[in-house]
Structure I
Amino acid sequence: GAHLHGKIIVIKRNGTEGAHFPLIATCCLFGRGQSSDIRIQLPTVDTTQCQIEVDDKGNVFIKNMSTTSL
């Protein structure tokens, strides 16, 4: 079955917690694009902004996928 690696929590502008998304897949893509797992509808966010990867040992990495920002 699927393994829960953690969860992604949306932090609202006022600092409170919003939606929670379980991180089950070993790869989760963030960005404005339709292929993103978590879409961020802001003009400053790239179509493909970043990716969270979980390796076979359970280590979690954030990889920058943006061509315009760090």
Structure II
Amino acid sequence: MNLLLRDLSFLSVQLDILMQSQTDKIQQYLQAVMKLASEKQISPIVDCIYELKDTELAFRFLMSGQHKG
């Protein structure tokens, strides 16, 4: 909830749809995102971290739909 108080924007993109509909621009979009990430202008929201030994548990968490992103 604290993130919502910091005047941030949250955006999402369906890459599979984008790759089908704008194949000529997908590389340009991904390069722009990589540039923003390397310049620390954007960063992922880390919801939780799992140990390598807990890979199955991590996938079950993703499949539950409780994750962010």
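Match the computed value 15.4, 40 of Rg and Dmax of the Cα atoms in Å to one of the structures I, II, and report its label.
Values: I: 12.8, 38; II: 15.4, 40.
Derived from the structure labelled II.
Using distance in nm of label points 7 Å out along Cα→Cβ at positions 25 and 57, single out the structure from I, II with the greatest value. Kindly include the intermediate steps, with their values, before the conclusion.
Numbers: I: 2.5; II: 4.3.
The maximum falls on structure II.
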Here helix-only ellipticity at 222 nm (-39500 (n - 2.57) for each DSSP H run of 4 or more, over all residues; to 500) was calculated and came to 0; which of the structures I, II was it taken from? I
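None of the figures in this text is laboratory data; all of them are computed from the coordinates on show. Nothing here was measured: the structure is a model prediction, and the numbers come from that model. Cβ atoms are built from the backbone, for glycine too; each structure is taken alone.
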